[in-house]
Structure I
Amino acid sequence: MRYRYDLTPLAVSDIDDALDYISRKLLNQSAADNLYKSIAREITRICDNPYSFPDCSYYLIDDATTRHCIIGNYVLFFEISEDKKAIRILRFLYGRMDISNSELLK
């Protein structure tokens, strides 16, 4: 069964910041466009089968409903609401930062 999704304001800001950094600071609009397409493709995959993505125990987050997806150099965190058949995109963070702080997902 397909899940619907929404993005938290933090996730929207994270994605905007990443795309802006790549296109304006790195002057690589093509890479920003490719990242945007990858994000959209992975969100579709998440909505189709969210349990195929790993939990966040690697990031020291002990919550079975919180999962993650690697997209290029970034990690997209999402939460599964089974009763609502919904996915909530929590954050989109650069993979080399210290993500093991669960406070980042609030």
Structure II
Amino acid sequence: MAVNIGRLDRRIVIQQATETQNSSGEVISTWSDLATVWASVRPARTVESVQGDQEHAVRETVFRVRRRADITEKMRVSYDGKLYDIAGIVEIGRREALDLTGVVRALG
């Protein structure tokens, strides 16, 4: 399955967490940009649930990018002012592309 690179028409930023210790020994997690890449963006689904007395919605979006060996599920995607935790990575074709399933959790 060849990837149609013409459909990779959105810019996304892949971010990774870096952990450091502050002067009192607490672990501080900060996010830094790993790469800015072209992607196609496809809304997948929204799952709503009730926990306690609050409604929660989880929105899934699939980002298709050219294959990279350095993307993991510990990373996140920044796109259109939102941050998406990477919940799944699926290889497309023979090392041609990756589908990154990003999730945004929102309180309703």
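Only the coordinates and a few stated rules stand behind these numbers; no lab work does. These numbers were taken from a predicted model, which means no experiment stands behind them. Cβ atoms are built from the backbone, for glycine too; each structure is taken alone.
Given structures I, II, which gives the highest value for relative contact order in percent (Cα under 8 Å, 6 or more apart)?
I
Tell me which of I, II gives 0 when you compute helix-only ellipticity at 222 nm (-39500 (n - 2.57) for each DSSP H run of 4 or more, over all residues; to 500).
II
Comparing structures I, II by distance in nm of label points 7 Å out along Cα→Cβ at positions 17 and 97, which one has the largest value?
Once distance in nm of label points 7 Å out along Cα→Cβ at positions 17 and 97 is tallied for I, II, the winner is II.
For the read-out Rg and Dmax of the Cα atoms in Å, a value of 13.6, 43 was computed from one structure; give its label from I, II.
Only structure I yields this read-out.
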